[in-house]
1. Here log10 I(q)/I(0) by the Debye sum over Cα atoms at q = 0.12 Å⁻¹, for residues 94-173 alone was calculated and came to -0.28; which of the structures P, Q, R was it taken from?
2. Kindly point out which one of P, Q, R the value 120 was derived from, the read-out being volume of the Cα convex hull per residue in Å³, for residues 70-109 alone.
3. State the single structure among P, Q, R that was used to calculate Rg and Dmax of the Cα atoms in Å, for residues 38-149 alone, giving 14.8, 45.
4. From which structure (P, Q, R) was Kirkwood radius over Cα pairs in Å, for residues 134-205 alone calculated, if the value obtained is 13.7?
5. A value of 0.95 was computed for Cα Rg over 2.2 N^0.38 Å; which of P, Q, R is the source structure?
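Each reported figure results from applying straightforward, stated rules to the coordinates on display, with no laboratory input. What you see is a predicted model; the values in this text were computed from it and never measured.
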Structure P
Amino acid sequence: MKSYRSLALAMFLGVLFFSSCKKDDTTVYQTITFENLVVPSSGFWNGSDASGTFTSGKLIFTNQYNSSWQTWSGFCYSQKNDVTTQGFGNQFSVFDAANGNNKFALFYPSLDAAAYASFPNAEVHLMKSIDLCNNTYAALSMKNGDAYTKKFGGATGSDPDWFKVTLNGYDQNGLKIGSVSCYLADFRFTDSSKDFILNKWTTVDLTTLGKINKLTFEFSSSDTGAYGINTPTYVCLDNIKYVE
């Protein structure tokens with residue numbers, strides 16, 4: 001009888017384990033890659049057509065374009081990857097030499113309106129991850145310094161500089177329910193050999209955000225002045241994964 005009960009218990013646990021594994025294996029993930037977007041001959045789209053948004057997968061990305069100044073904010077998309085040219089003119093390149101012709105989105109904050117990526121019709125989805133990288137304008141500004149920003153680490157390389165982006169998740173009612181941060185540059189290490197300016201696509205876990213309808217981005221930096229952050233506030237994003 002004892003052997004029979006042990007066998008029955010083992011069979012029950014085996015079925016339970018199999019069922020759990022099967023449930024996990026059937027989770028359906030969707031990944032937004034931006035490869036569906038048509039990139040103009042310039043190598044980027046910045047909203048100059050005044051459409052105000054673009055869509056990849058289920059996510060809708062807002063864009064603000066000022067025709068008078070020919071400037072943009074919010075989100076745009078690109079496939080440029082010039083990692084050597086310094087300055088504002090190279091604001092549409094990702095700072096990853098291995099990017100190739102891969103398409104990606106960029107974010108730059110607006111002072112006039114909140115920019116966000118959102119699912120349609122108040123849908124909420126469990127977030128999985130996102131790939132982030134610096135854009136070249138910001139990265140070389142931090143690496144070398146320029147007229148407006150300091151060289152990260154300073155003259156000796158020991159200044160504890162840092163640059164961070166925070167992703168905020170909101171539910172269908174517009175309430176912020178979680179945040180995840182990623183350092184795009186960090187020079188605070190005692191061992192300076194660990195200092196870095198992010199120069200490759202890096203996957204960031206978003207599972208702690210839970211189920212969200214809307215995603216926003218905000219920046220913070222050790223290099224600030226009377227008018228706020230001196231570091232160029234850009235980030236490149238790709239491969240946004242969520243549960244369908």
Structure Q
Amino acid sequence: MKETKVSIFNEYNEKLVGIETVPSIEKETYPTILLVHGFGVRKEEGSMFDELAEELSEAEFLVYRFDFSGRGESEGDYRKTSLSKQKSDLSKILDFVKSQSKVDTSKIGILAQSFGTSVTVSQTPQVKALILMGSIAHPNEVLGKPLKWVKLDREGISKKIKSNGEVILIGSQFWKDFDKYNLLELIKKIDCPILFIHGSKDDRVPLSEMEAYFDNANEPKEKIIIAGADHGLRPHRDKMYRIVVDWFKKYLV
């Protein structure tokens with residue numbers, strides 16, 4: 001495989017940086033997967049997306065993964081982020097992916113993780129297949145649990161300290177913006193096969209979040225609960241990778 005840095009500009013003229021992973025086997029066009037990361041993380045998604053890109057590339061998929069504005073190598077102030085802003089970023093990223101000559105535009109899939117699932121559903125993307133992992137259907141409630149924050153201030157600046165010591169600051173617009181969205185209604189507008197993956201030991205996002213999405217999603221749909229896996233699908237990522245590759249092969253190849 002070959003990996004190349006790519007970049008685009010969002011509607012705020014902030015540079016969004018991503019990685020294009022091209023399979024070793026040369027073709028004119030490839031079925032293509034876009035990986036969408038979660039809240040407060042980066043395009044690597046704690047190494048998960050790096051490994052997924054490699055697995056999918058070996059299966060002859062072209063893969064893209066981007067940092068949302070304010071995260072990783074992308075420009076912007078993450079304090080100003082919101083579901084609406086990330087939705088806008090995702091729209092620009094999808095437009096970029098569809099414009100690439102190596103992409104088979106009739107065979108594009110998205111895999112989203114955690115808050116990335118909320119962003120993806122809010123976008124109601126026109127793609128061929130979708131995988132949602134650690135799904136969040138009610139982000140205001142799930143992300144707004146006081147125990148997850150050193151300081152939770154819905155009218156000011158909220159503060160969170162990640163396990164690696166990084167400080168995440170979020171402005172009040174983040175919480176207020178959620179009032180614009182009913183994700184359970186929006187998922188009804190997505191008309192492609194959807195696979196839901198959730199870890200049975202996910203202590204960050206309740207299984208009920210995935211079930212709520214599943215109940216409202218259109219057919220064909222499938223759900224897989226990986227026994228013993230946490231929110232990041234550890235320690236069973238290898239099993240998840242096989243499931244993901246097989247699903248996309250079924251619907252994109």
Structure R
Amino acid sequence: MILQELKISDTPTNQFVIDINGLWKLFGKDNEVLKGVTLQVKTGENLVMLGKSGSGKSITIKCLVGLLLADKGSLKVFDTDITQLDYTQLNKIRLRIGFLFQNSALYDSMTVRQNLEFPLKRHSKKLTDTEVNSAVSEALDSVGLLEAIDKMPSELSGGMRKRVGLARTLILKPEIILYDEPTTGLDPITSREISELILSIQQKNKTTSIIITHDMACAKLTGDRIVMLRDGVIYLEGTYAELEQNKDEWVRSFFE
């Protein structure tokens with residue numbers, strides 16, 4: 001196969017914007033973290049992924065954007081198997097995907113404004129200063145933090161850092177957003193605010209999202225569908241209400 005001949009679809013030809021089939025990921029010879037994960041996500045859907053710590057949730061989404069290489073299986077995004085792409089082609093896909101890291105991953109030496117300007121100046125070099133300023137203000141306003149534009153990350157609370165991280169994710173207008181534990185370390189009120197913001201972004205921007213969380217309140221509020229990862233495979237899936245009524249002892253442990 002000649003990689004340069006692969007064409008990346010602007011519009012998926014089927015209803016699944018993410019289509020993972022038989023994903024395996026091993027670390028060393030014996031540590032099999034993912035053992036054939038198969039998962040589809042519809043365009044515009046918020047999918048919540050639950051599982052115990054170390055079950056491979058974060059590994060799955062890191063493979064999905066090529067931060068980790070899959071050992072086996074296909075990972076189709078926008079109808080394109082990313083395992084078959086070269087570096088340049090993969091970066092083209094990545095520009096359409098936002099990734100909110102667990103710790104927000106802000107640059108501590110930059111102001112909030114500079115943190116948001118960075119991806120724009122790197123990937124949208126034709127923008128004028130006025131257009132960059134407008135985009136930064138719009139992104140911050142969308143998360144309710146325009147007043148923090150000239151603050152340093154060290155001056156922000158945990159919830160504010162999450163919001164700035166989300167604003168930076170939104171500034172390139174991604175079609176897919178991957179959230180890695182978006183409410184971890186936050187108090188219940190701030191956690192709900194972040195969850196409501198995730199829901200608002202989906203409704204306003206029509207994004208497709210995978211949300212990894214241990215926060216059942218977040219899962220209930222944001223998830224159109226929930227999948228549960230156990231022993232390296234998808235164990236069960238359904239709506240929050242369906243899983244809450246499930247009598248399986250392992251499933252019940254998440255709701256008690």
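1. R
2. Derived from the structure labelled R.
3. Going label by label, the one that fits is P.
4. Going label by label, the one that fits is P.
5. Q
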